Structure I
Amino acid sequence: MQRVRLVELRLDEELWQRGSDARRLEWSGAIRDFVETAKLELDVVDAPDEAKSHLQHATNGLQLVLHAPANATDLVAIAIPRQRLSPMVDEYAQICAELIRPGHAPPRLEALDIAKRLVHDEAGEVLQALTPPLHLDHQTARRLFTLIVTVLVDTTALTIRPHLKKA
């Protein structure tokens, strides 16, 4: 196995163009967090020290492709089936939506936060199993899940709209 430093991750151009400014900002943050902290080890002979990646929609989910920066030769292409992550993505989004609703007592907020962490951890474990060529550590898998959630769910729409007073 060879340690590879991720230097860039790009989203599918069509997806990027369809995204609102708020979603692009959120994607940029999730991408930056993933790239800056990703720990990848590849079972690829003569793997480069650095890699770039591309996350794109595929027929039944997403595809994550790693390639050498210099010549764009694919090192690894991994299909991430949506059906494996959908239950966790949906549950995570529901918990996030519930967390931002006003009026929760501190014990309820704590319970929601714990539930969110548990779903995040479970999704990280699933992603580790789905991406064996990358040998992701748990934190890297969790950050990948965060990025996937932002791609599959418009989390910017989960924000609370200000209450408009009638004049």
Structure II
Amino acid sequence: MLGRMDTTLRLRRDFAGLKLRRLKAAQLFKRGYPQAEIVRRLGVSRPTAHRWDRVWRRHGAAGLQGAGRAGRKPRLDARALKRLEAALLRGPAAWGYSTHLWTLERVAAVIRKVSRVRYHPRHVGRVLRRLGWSRQRPDRRARERNEAAIQRWVRHRWR
């Protein structure tokens, strides 16, 4: 099941392949092929062939060059993302948090303060990926840890 969904998502996001199919449809329309033949040859739905035909008749092949954007427009534009990143780089302490750890809830609160846009904490990871940030967890090590003593133990005792 997961593999099938992955394949479907890849096919939907193959923008270059979709553009080639639209341009092939434009060639076939120009040669006088009916929409039903476009459906058969290119493996598209009837409504898609109808929509392409309507666009081709109004705007020609140029109208089928691009399909427009996929999905909803992001609520944070490039400028807002830069402001957010600058705010996050100041660190959690600058925003009143007692630890130096960013959590999704904290980042969501900073986004709300900086840009007045509300994101659910589960969605914040996508915003952070747009910034090129990755999810990281701090190492859990004792403050009293003695690296030299550990190395001596590994060399002499552990073997």
Structure III
Amino acid sequence: MPLRSDWSGATCPIARSLDVVGDPWVLLVLREALQGATRFEEFRDALGVADSVLSRRLGAMVDADLLARAPYRSDQRTREGYLLTEAGGDLLPVLNALMHWGERHRPRTTGRMAVVHEGCGAETAYADSCSHCGERLTASNVSWVKPRDPGVRLPLVR
């Protein structure tokens, strides 16, 4: 029995979207890609995921146009890395919204994560635009400040 149905042809856009991003590993891989991870080992080490699981997810994300394969040279051989596509980058507001929801409804006692709009330097309470200046948030103008090191801003893919 399959774990879920195929919603790729559903009339509801939420169901069609979940068909692509409904797996939690997909969103976690996107989080790492937004922070600049491009290599299999970078994703694996950051996520602690089994190679077989990650390999399947990366392949599905390439098929769904969230990531694109990109060759790079390593140890005298060509390997494939993964670059964020426009469709993958367009999921930034979804990840920001999940982060805001998690901070509000599943808070940590050791600190909180923040989304900072680099254009004006303000922390934003919105997922898709800066709550201070109103500018649209993109991977090129946002940093995430994580609770483990609140003095360090993690710029997203530039």
Of the structures labelled I, II, III, which one yields 47, 42, 31 when Cα extents along the principal axes in Å is computed from its coordinates? III
Among I, II, III, considering only relative contact order in percent (Cα under 8 Å, 6 or more apart), which has the greatest calculated value? I
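Read-outs throughout are calculated quantities, based only on the coordinates presented, and are distinct from any laboratory measurement. Everything numeric in this text was worked out from a predicted model, so none of it was measured.
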